[in-house]
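Novice: Next up: the structures, one after another.
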Structure 1
Amino acid sequence: MTSATTDPKASTRQRAIEAANAPAPVGPYSQAIAHGGWVFVSGQIPLDPASGEKVPGEIEIQTERVLDNLSAVLQEGGSSLDRVVRTTIYLTDLSLFPRVNAVYARYFASDPSPARATVGVSALPLGCAVEIDAIATVAD
């Protein structure tokens, strides 16, 4: 009986994720990093992937764009929204939380829902009102 040889460094290698169907980073960071069976997704803001411009409209439309961007990065990293274990939502106006939460609930409808924190912040990049980051497991 033979056993497969495994590279002990393989689990310590980091891989940058670059999803073409998500907006390019607006600074010196990766869209996500895959490492050791996990995908760590940088905060996504409501940018249209094609134009790189902030999407217009109400907070619901912006939150949908954020979650669509998050989903695209996760898919490129070999994961999905169903495999998210932790998110952080950043809002410039916490009175918008119920509206953001309603959209979030549609995207994360599986049980159990990811662990989550919501943080009120004074400002976000490019004048956005919402940003969401995530940690997920890689699909088997």
Structure 2
Amino acid sequence: MTAPVSDLATLLATMEPTLNPGVYVYASVPLGTDLGGLPLVASFREAEGLTVIAAEADAARAGLTVLFRAAWITLTVHSDLQAVGLTAAFARALGDAGISCNVMAAAFHDHLFVPVDSAQPALDALRRLQRQSAQR
């Protein structure tokens, strides 16, 4: 296992964005809903309900109402949960490219969910940010 990286310059220069195969969706269900073993990518409990992220096919089989269809990009650098500036930097790069992004920070990596049709432009923007950061 690698050590978490907190230095912003290193994070940006080594973030290595990778597109996960498939289409993923956001949905929301009432708290306490039995998801019947639905394999989730992630979930988050809010007062209004449980937000879930799942593979599109799995969500369709479960009859979930789709709120957002997304491509899933993982920044493969082991980012420290206390690192400062990474989210702001990639959000700016994606925003400058006109791409919306929903972020899920996990223990080892940051995961970005962008509109399905924006997957390649998002990868291009992130790789451009990485190249520019590596040249500094």
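Novice: Looking at structures 1, 2, which one was helix-only ellipticity at 222 nm (-39500 (n - 2.57) for each DSSP H run of 4 or more, over all residues; to 500) calculated from, given that it came out as -6500? Walk me through the numbers on the way to the answer.
Specialist: Values: 1: -6500; 2: -8500.
It was calculated from structure 1.
Novice: Quick check on the output: 3.2 is distance in nm of label points 7 Å out along Cα→Cβ at positions 20 and 116, derived from one of 1, 2. Which one produced it?
Specialist: For distance in nm of label points 7 Å out along Cα→Cβ at positions 20 and 116, the value 3.2 is produced by structure 1.
Novice: A value of 15.8, 50 was computed for Rg and Dmax of the Cα atoms in Å; which of 1, 2 is the source structure?
Specialist: 2
Novice: Separate question: One of 1, 2 was used to calculate distance in nm of label points 7 Å out along Cα→Cβ at positions 60 and 92, giving 4.0; which?
Specialist: Answer for the origin of the read-out: 2.
Novice: Same structure again: Assuming 29 is relative contact order in percent (Cα under 8 Å, 6 or more apart) as calculated from a single structure, say which of 1, 2 it is.
Specialist: The structure behind it is 1.
We did not get these values from a lab; they are worked out from the coordinates using the rules stated. Note that the structure is predicted; figures quoted are calculated from it, not measured. Cβ atoms are built from the backbone, for glycine too; each structure is taken alone.
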